[in-house]
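What follows draws every value from the coordinates through simple rules; no lab data is involved. For clarity, every value in this text was computed on a predicted model and none was experimentally measured. Cβ atoms are built from the backbone, for glycine too; each structure is taken alone.
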Structure I
Amino acid sequence: MNTFTKILFGLALVLILYGCLCRLLSVYFFWESVYLGWFFLVFGLIGFLIYKIKENQHEQKFTNVKAARVAIGFLVFVLLVQALLFINLLFSDAYKVTKSYLINNTALKEEIGVIQGFVIAPVGGIQKARDSSGEYGSATISLIVKGERKIIELMIVVEKEPQGEWEVVDIE
């Protein structure tokens, strides 16, 4: 295994551990490190599988090579789908309504202070459909909300009725 892959694995483990400890110990800095760590772990796994393919090609262990190629294809597919969903969510009206709602939420401001930023967590999703009565849908958006005093992770559910606008219906 090459040095870069080892560094990716090590960095991934450090980031995941740090993110979990931040949440447990109420350290309000860099909570998104958990998600970044998982992405590094996946990239490290891809690097490891590429290394195994190169190692096994000379020994002609075709089943190992095929399994590694399938695994790499699957991981790359998952990363691409995740990236597309993230970009789709980032530019959606549901996300804009959610951000606006949270910025204007006085109870949230009292708990965490003035909101300084948002980080979209790579979980959740959005569903939209259109029929004769108009467009409707629902979205579950996971956000890390960074405040002056505190950072919290929220799961926000927004819905859209036909001929209506996106509306926040639940915050967990």
Structure II
Amino acid sequence: LKSRQIGATFYFSREALLRALKTGHNQIFLSASKTQAYVFREYIIAFARLVDVDLTGDPIVLGNNGAKLIFLGTNSNTAQSHNGDLYVDEIFWIPNFQVLRKVASGMASQSHLRSTYFSTPSTLAHDAYPFWSGELFNRGRASAAERVEIDVSHNALAGGLLCADGQWRQIVTIEDALKG
């Protein structure tokens, strides 16, 4: 199942809207296509309608604090120049993920901003895997004291875990999703 099929896009849409309302930080959504990024937008608009607020525009600009909700495709040549909290979905299905990650990471590089990457896995050979596994963090760290070991098994990550590289990781299987 895709992460959006188990509710990840729904969850992060709500989180981003609440964070934008509370902090005034822009919220940036990167997906494989702008159409897929609009799945976030549709959820956010639906959440706002629950409290009789209509959100429109692209980007959506929140009236209470001017935070922008920005929806982009993953073209690394054009997916830049914004700053805010960053949400990137289905990273294991993005061609040339490392190129996009390098470009996109600047969007949330300030310490008060967050980056959230999520995906269903594809293959260990995909260039998102070193990012997921911690291998990318360890590159260039020669001494054992600088390197981190990250257990990426379901047993270790089913409940979610802040790992030694500072990244929160969680694995959700179909069984986990059915349990709620």
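Say we calculate FRET efficiency 1/(1 + (r/R0)^6) of positions 72 and 144 (r between Cβ atoms, R0 = 30 Å, to 0.05) for every structure; which of I, II gives the highest result? Before the final figure, lay out the partial values.
On the way: I: 0.50; II: 0.15.
When FRET efficiency 1/(1 + (r/R0)^6) of positions 72 and 144 (r between Cβ atoms, R0 = 30 Å, to 0.05) is computed for each of I, II, structure I gives the biggest number.
Using distance in nm of label points 7 Å out along Cα→Cβ at positions 64 and 120, single out the structure from I, II with the greatest value. Write down the numbers at each step before the final one.
On the way: I: 4.0; II: 3.5.
The structure with the largest value is I.
One of I, II was used to compute helix-only ellipticity at 222 nm (-39500 (n - 2.57) for each DSSP H run of 4 or more, over all residues; to 500), and the result was -9000. Which label is that?
Details: I: -19000; II: -9000.
Considering all the candidates, the number was obtained from II.
Consider the structures I, II: one of them gives -0.41, -0.50, -0.80 for log10 I(q)/I(0) by the Debye sum over Cα atoms at q = 0.10, 0.11, 0.14 Å⁻¹ as calculated from the coordinates. Say which. Don't jump to the answer; show the numbers that get you there.
Details: I: -0.54, -0.63, -0.86; II: -0.41, -0.50, -0.80.
Only structure II yields this read-out.
Out of I, II, choose the structure whose coordinates give mean projected area of the Cα convex hull in nm², for residues 96-159 alone equal to 5.9 when calculated.
Numbers: I: 4.6; II: 5.9.
Derived from II, not from the others.
Comparing structures I, II by relative contact order in percent (Cα under 8 Å, 6 or more apart), which one has the largest value?
On the way: I: 16; II: 19.
Once relative contact order in percent (Cα under 8 Å, 6 or more apart) is worked out for each structure, II has the highest.
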